1. Suppose distance in nm of label points 7 Å out along Cα→Cβ at positions 120 and 144 works out to 2.3; of P, Q, which structure was it derived from?
2. Assign the value 2.0, calculated as distance in nm of label points 7 Å out along Cα→Cβ at positions 72 and 88, to the correct structure from P, Q.
3. Please state which of the structures P, Q yields 3.9 when distance in nm of label points 7 Å out along Cα→Cβ at positions 32 and 192 is computed from it.
Structure P
Amino acid sequence: MKLYTYFRSSAAFRVRIALNLKGIAYQPQLVHLPRGEHRKPEFSAVNPQALLPTLELDDGRRLAQSLAIIEYLDEVHREPPLLPRDALGRSRVRSLSLLVACEIHPLNNLRALTYLRQQLGQDEDGVKTWYRHWIADGLAKLEADLARSPDTGKFSHGDAPSMADCCLVPQVFNAKRYDSDLGPYPTVMRLFGECMRLQAFDRAQPSKQPDAMAS
């Protein structure tokens, strides 16, 4: 398999974790987002959405959108499962994953921050204020959900990592990068710590990717 990825892409980070948890080898195909390589015709031919990540299968077919990719991997490579076998459990893991992927991440991704700087004329202090506000808003919601539910265990759902953890960890990395105050989220940070003890999460982190090492 080939994974079109960028070391700081949190969506690609999610898929790197999932591939590692499944023990699936892949070839990284590096796409430099700040240089706009994802907008070039060469990449549009790979993924018409012009977004990362893209997973190219052994037969050449390609998948887009991180959660869709993770669910595909879970259906085709069933062990270890990243979604529970019961319908209620799957719904909860999807809900936690979508809270990160749809409510927190889009407000703080590279496109949004670039627009704030270039089109709206925000300086770095303004961008960081925006970033930290929406991180705090989103992580407060995530913390409340995780802390309240009896289904939260060693990990976001039970005692094995799931798709929800694949989403949680990159979001915490982003928050750390912008020096967000993570003190109000003890459950989130406990789960983050548990995840980062696993090699699958540690090997997927941005600083250990080949394009990070080359930058």
Structure Q
Amino acid sequence: MKLYGYWRSSAAYRVRIGLNLKELAVDEEFIALPNGIQRGADYLAVNPQGLVPTLIDGDVRLSQSLAILEYLDEVYPRPGLLPADPVGRARVRQLAQVVACDIHPIDNLKVLNFLTGTLGVSEAGRLTWYRHWVNQGLAALEGLVADDPATGRFCHGDQPSLADLCLVPQLYNARRFDIDLSQYPTLWKIDAACQALEAFAKAAPDVQPDAP
């Protein structure tokens, strides 16, 4: 199994956590996104989107972190990243998609670079953009987990799920941009529970081999 990633990629971070939870060994190839390697012919032959992560498992080649994680969960089902019941699975996917579909896409590196490099938005404007959309998304996520009896130590119950794998990288990025997370106490507690687990700690960006 081989994973193409980048130390600060939120999407690759999600997949690293999932691999660690399932104790799956993986070879890694690091794609330095700021250097533009992802737009080169060699990597585009691996992933035509020019994004990370990409996972290769034998003859299987997948991109998009949620698709990769659901694949891993079906092929390597223990421990499960999705609950056994349909309602629980739907809830976990809902929480994961708030991050992966609503928050992350409009705040990732290529969008922020387009704002400043192409549209001429100032650095202050860029930061305002980022904080606005992240806070809006986290406020919604806090509302979904705060008073729901399905919430436990983690986003859903008392074991990590796909939702936690999306939440933790997003909060890591929020801290980078000095977002006050104390306004999201439930998310804060869930993040702390996750960070106490080795699988999450080993996946953290700052301890990756390609981190500066």
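All of the numbers you see were taken from the coordinates with simple rules; none came from a lab. Source: prediction; values computed, not measured. Cβ atoms are built from the backbone, for glycine too; each structure is taken alone.
1. Values: P: 2.3; Q: 3.8.
Working through the options, I get structure P.
2. Details: P: 3.2; Q: 2.0.
Clearly, the read-out refers to Q.
3. Working: P: 2.9; Q: 3.9.
The read-out was computed on structure Q.
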